[in-house]
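Please find the structures below.
The numbers here are math on the coordinates, done by the rules we state, and not lab data. Nothing here was measured: the structure is a model prediction, and the numbers come from that model. Cβ atoms are built from the backbone, for glycine too; each structure is taken alone.
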Structure P
Amino acid sequence: MTSDMFEKEVLIFGCGNTLLGDDGFGPAVIEYLEKNFRLPPSVMALDAGTGIRGILFDLMLIETRPRELIVIDAVEYPGRTPGELFEIPVEGIPDAKAGDFSMHQFPTVNMLLELQDHADIHVQILVVQIESIPGEVRPGLSGPVAQAVPRACAYLMEKIENILAV
């Protein structure tokens, strides 16, 4: 974590465990974004891995906060196609993920709600539909999820442009 992170207008956190297949989508997006795009100085992208809860807790305690927080993660939603990108509201996090507090799952929903509702931070969540997340260590994204990485980055760059234009 860099010391100027909390001075940025927009924070993008890629969440997930790169050792568990499609769960590594968030970190893969951050890596691709950093290698292929130039972010404006007021934006920071961070591979939060499985440590997002600590960062969110820090955000709750500081005075100067970003105005936008974009979380990138992988989910399993019924009726969605593997590799499909879509936004969900904090309240739309699937129950199976919201209640799971293991180290490789989605950040604590209560902290995201607190930041959104009481800290005046606009929280956006961009997710990809997984093909599968293995029960044992198996790094590497499935084909459909890997193909979604560049699309997610293009989407983020457009989103950043719109946020900073306001």
Structure Q
Amino acid sequence: MRFRVSQELRQAVGTEFSLELRRGSLFLDDQVALSDLEGSARLLRTDRGLLVSVRARALIGGTCSRCVSPLQSPIEFNLEEEFIPIVDPVSGAHITAAEAEESFVIDAGLTLDLGEALRQYALISSPSKPLCRPDCAGICPTCGANLNDGRCTCPPRIDAGWEALAAINTNDQEGS
């Protein structure tokens, strides 16, 4: 998500601006994408650049941690970062600021790119072990069948530590 901010950078320190964020999809990496991204951004002119505050919600794609089915999880996140320009907005002269190396930058065309900041904050806000549903049964460790679709045809597994107990056949009645 890119926004031209040349006019905003020419304003007095303390001036605020608002942006509405709406995006159908935004790829975070090769495997994860955000969809239905909605939110708002507030830009505050600082003495060094723009302080960007974002409140957003979206659906983040992924896979169920138990059955490996594709899913979309809702997330909400807040982002607050200062973006520092690498060129002076009035003169166009290159700015060498040590802070620019450790923060987000506004490129030489005075375009603010929220993509990397949104990516980082969305990934931090995403569930660490997403589930397709709360009672997900997972997959069979032997054949890999999705147990949400029904039982698999594998014989019941007995843990080696319990084999000796499984071999005991007792005909004891309760209370005897």
Structure R
Amino acid sequence: MSDAEEFELAVGVIVRPHGVRGEVRVRPTTDRPEVFDKLEEVLVGRAGQPSRRLRIEGARMHQGVILVKFKGIDDREAAEELRSAELCIRRADSVPLKPDEFLVADVIGLEVVTTQGERVGPVLEVLATGAHDVYVTERGMIPAVSEFVKEIDLAGGKMVIEPQPGLLKGFGGDE
């Protein structure tokens, strides 16, 4: 298994260095930033470039970001080299989910079908809007609320929705 496969869950992006001792400011991309409390190792990298494993010496919340100190990153210049890199973790290191919670990585790619069995297409992206997530498909967007999403079956690889007029292209008279 490659590092990219093993470290599959993105949890943050390094914004910039913090101070002169190698700490970095991380903008969490997870709605469970407490995951940083127990992390020991992450995969750090940018798209199209080699990634590397880094051990975490410490992490703490600070003004809406997480300050992270990596082992071996001991000055501002070394921290600067990590700017804009994404932090990924192993699934085993994630925070346990409640029964009605799902990881974005698990929802992306689910086949969306209506309660009548009509295929909508796969979930392409999940948008975090603040009030609730929104699932993006080729035919439109689906608010992640029980009024629209009737079932998420990870084992079966599908999401069942109740389409409403105006929600998706090709449903309820929309073209």
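If distance in nm of label points 7 Å out along Cα→Cβ at positions 110 and 142 computes to 0.7, which of P, Q, R did it come from? The partial results should precede the final answer.
Details: P: 3.2; Q: 6.9; R: 0.7.
Of the options listed, only R reproduces it.
Across the set P, Q, R, Rg/Rh (Cα atoms, Kirkwood Rh) reaches its highest value in structure Q.
I have 50, 18, 18 for Cα extents along the principal axes in Å, for residues 22-77 alone, calculated from one of the structures P, Q, R. Which structure is it?
Q
Among the shown structures P, Q, R, from which was the value -3500 of helix-only ellipticity at 222 nm (-39500 (n - 2.57) for each DSSP H run of 4 or more, over all residues; to 500) calculated? Display every interim value, and only then the final one.
On the way: P: -11000; Q: -3500; R: -1000.
Comparing all candidates, it corresponds to Q.
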